[in-house]
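Have a look at these structures, which come just after this line.
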Structure I
Amino acid sequence: MNNKIWIFGALLLSSFHLLAQDETELVKNTIKKSTIKGHIYFLASDELAGRETGTPGIDVAARYISTTFQRYGVSPVEGASEGYFQEVPLVQNIAPDAYALQIDGESVASENLIRVEGSDVNSEPEYIFLNYGTEEDFEFDGVEGKVAVVLAGQEGNQDYRFVYQASGKKSRLAKEAGAAGIVELHTENPDSWKTFQSFMGRGSSLGFESNDKSDSFFKLWVNDADKKWLEKLEKRKKSELNVTIGKEMQLPVPSKNVVGMVEGTDPDLKDEFIIYSAHYDHLGIGKANAEGDSIYNGARDNAVGVVTVMSAAESIAKNPTKRSALFILFTAEEKGLLGSKYYVENPLIPLNQMVYCFNSDNGGYNDTSLTTIIGLERTTAGKHIKSASEAFGLKAIDDPAGEQGLFDRSDNVNFARKGIPAPTFSLGFTAFDAEIGKYYHQQSDNPESIDYDYMEQFFRAFVLSARLIANDEETPFWTEGDKYYDAGKALYNK
């Protein structure tokens, strides 16, 4: 009997390897460098002017993706408009002309104050100092109705990108705790303040229209390099605040996610969906660099990500997998993950049918022997990503730059919060170093600067990973102990 079990297991393992080999050949025959290059050159061309949300360039990109879906044989999703579009009702928030913060009757200088959020506020609120505003800090019972005063970033990490990302989380925690507002003190790295002034002081931002006219939550950033205000607010704990913010205007900004699907072949597994996602927006046009280039073309970030999803769509439409596939390209990721935030609150197919979100987002690469997966070991599907990368001469590694908080800086996190396993597949990097910074959110991120031999390996690894996950009889899930493990159990009634 034991021999029979051993023989059965050996046959099963052998058949799995044969299947994986067949899938590898299928991917090789479908995913070609010339196609990848053509897509990236178009999406990151000057004619699309950096694909900023709310501009004609991003609309052209959306139409290009949707017509490519149609050509590949990807089906529209019920509830989408014009076949492949989910309308995302964004608004342009025109910042108030006037806002001010006084502490103990002394005004914070205007050059040291940035209004991030808030409209029509005139109050003298109580406050509570909450250190760096972590989840543990916000567990304090006395937050409701008060202003949370927090330090920017976290101890030991004042990288401006992390500070910006962490700030959004602090706002969310403050709102969930019932705070009246949040004041964030920037006490470190004064050079970052100049950066924030340049891209946050434009007088407007994108967001969602607030239907709650009583919502007066506000957010102010204070440059406090000499720790003057920290001294008052942290140590005295009896200072008086006076907050004044004028009225904000809102203008509608048409925007859309691009969505398509391919039904699975297995009569049981086809009710489970794998999401393949990426954001297709970028930064648009800004100040010219030394070379006179003012267009942020976003080849790596995130034309590469878009084309990984398009490549998966091409492969799966031609040769469907056991599980169904849902392809989503998000708008307004660069404006605060807005497209994915809208989708998870307004899904076109129930979220509990989405068993995995395979996101693709990129800052750049500094090692062409790797694929870097943000959250590789956080789900049970990591084994498939590793073997798929190996099949094309690459090694899959987990996030090497944990200090950057990358898992929480891309669209995958909105799905993870709902309980859906959601790693991000990225170009190979070993650190967020100067080589990454050379292209990340720079005008130099152009299609001609990319190694397309590496792209072919990378894209094939993504598509093979997708196929192996979608064909596995075992449904992927979070690794036990992950911070989203319980959310997943609740979503899927496990």
Structure II
Amino acid sequence: MNIKPFLIGGEWVQGTGTPFDSVNPANGELNGRIGGASAADVDHAVRNAQRAQRDPRWRNMLPHERARLLNRVADLIVERGSELASIQMRENGKLRSECLAQAGAAAGAFRYFAGVIETMVSEIAPSRGPHVANVVYEPFGVVAAITPWNSPLTLEAQKVAAAVAAGNAVVLKPSEITPGPALELGRIFLDAGVPAGILNVVTGLGGETGLALVQHPEVRMISFTGGTATGRAIGRIAAERLVPVALELGGKSPHIVFADADLDAAAEGVVSGIFTSSGQSCIAGSRLFIERSIYDDFLARVVERTKALKVGPPDADGSQVAPLSSFVHRERVEAYVQSARDDGGTIVAGGKRPDDAALPAGAFYEPTIITGLTNEAKACREEIFGPVLCVLPFDGEADLVEQANGTSFGLGCGIWTESYKKAWRVARAIEAGTVWVNTYKELTVAVPFGGFKDSGIGREKGYYGIRVYQEPKTILWGMK
């Protein structure tokens, strides 16, 4: 079987690391065998990135010229959007409609950061003596970008676009479950005329390729999105090496419904907030808190809508819940549901693989709702990363805030109420990087994104999303 190569310094190489298989979770079929990057391959990639970033033709390139290249990348993403969507769908099982939308968002990220670098300015600090203090921002050099499998099209675009706009070169290491979008992004960079070596893509296993990348002495900044345990491990390496990191990690986001909310709108928001992407989203609203006076009524609305969701292949008409990303991950989700049963939880929807005879070959799992747990239960405290919603009642704002904040995570939160004063109080009290009021999972590259507590360190995206990939430098001009 042919082994798919990866990209170093503008050349496609087979690599000397451990190859691995890409499997379609919708039907269990083999997508292909992918080359693995060894520590020597990673070293080769980092050295090429360093050489390309230090080349005066790149380092001295004016912002509007870098912006032109980024816009050309965006154009090619749009042109190849259908192909990119198909690649992601085959690798992680996400609905094709969602993959198409994410291809569009990926192009939007490159256009956004192209616009930012054309308008972002340096600073003149207030004078405190006979001098002028000029603050400029320099690229780190080589940035390691490590991405997960759930939404590679958007997450890789957001990291690479910002880091390259800031003047860095990037070594991108995608998840071994979804190597395809990153490899195609590397191809697009070359076709867009971006200098070879500015984007390198190394595929491989985390313990081999990823470890070699974050340990490399010439990697000057690390950007990681993924699980909290891996984020901690990367953080320890970065601390020892004294290099900065941006870590966007897990979540266990509270989705809150007050008695005065528009209950039909809230029910739609709750169901889409957990079951889109089959629950495989760091910001999934996986803990539903319902004010006790409407608990039974609102729960019935959510259960009814959940049971009506159609589980099916990601490219089939009418499918609303696609397979999980892998068969191993489905087993992990099933184990969490069993733990909820063991803790006294009641399954009021789902809780099993679908009975549909047309779906046995895929990693499908029914949208699941669990009641009867306390906030201390394992399923309520740990990130399941699947289509599982835990439902809990609350009595008043104080009780709600205590329960909602009673987790180590702090990534997202949703609030449904007709009282803007109540929404403001609760939003300020919740420990989360993003709070949605009367909506959920509305995302834009134009605002900072990240989490509190175990959900990460630092912020990406937004106008200052470039600054996370740069170091400030002060130049003092004597005027005496």
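What follows draws every value from the coordinates through simple rules; no lab data is involved. Because the structure is a prediction, the values reported are computed rather than measured. Cβ atoms are built from the backbone, for glycine too; each structure is taken alone.
Looking across I, II, the calculation of semi-axes √(5λ) of the Cα gyration tensor in Å that yields 39, 29, 19 traces back to II.
Please state which of the structures I, II yields 0.40 when FRET efficiency 1/(1 + (r/R0)^6) of positions 89 and 257 (r between Cβ atoms, R0 = 30 Å, to 0.05) is computed from it. Numbers along the way, then the final one.
Details: I: 1.00; II: 0.40.
Answer for the origin of the read-out: II.
From which structure (I, II) was distance in nm of label points 7 Å out along Cα→Cβ at positions 361 and 377 calculated, if the value obtained is 2.2? Derived from the structure labelled I. Taking distance in nm of label points 7 Å out along Cα→Cβ at positions 297 and 369 as the criterion, the top structure among I, II is I, with the largest value.
Name the one structure among I, II that Rg and Dmax of the Cα atoms in Å, for residues 169-456 alone of 20.3, 62 was derived from. Walk me through the numbers on the way to the answer.
Working: I: 21.3, 67; II: 20.3, 62.
It traces back to II.
Among the shown structures I, II, from which was the value 17.8 of mean count of other Cβ atoms within 10 Å over residues 81-88 calculated? Attributed to the structure labelled I. Which of I, II yields 0.20 for FRET efficiency 1/(1 + (r/R0)^6) of positions 57 and 433 (r between Cβ atoms, R0 = 30 Å, to 0.05), as computed? That value comes from structure II. Figure out for me which of the structures I, II the number -12000 belongs to, where helix-only ellipticity at 222 nm (-39500 (n - 2.57) for each DSSP H run of 4 or more, over all residues; to 500) was derived from the coordinates. This value belongs to structure II.
Match the computed value 2.8 of distance in nm of label points 7 Å out along Cα→Cβ at positions 153 and 385 to one of the structures I, II, and report its label.
Values: I: 2.8; II: 2.1.
Corresponding structure: I.
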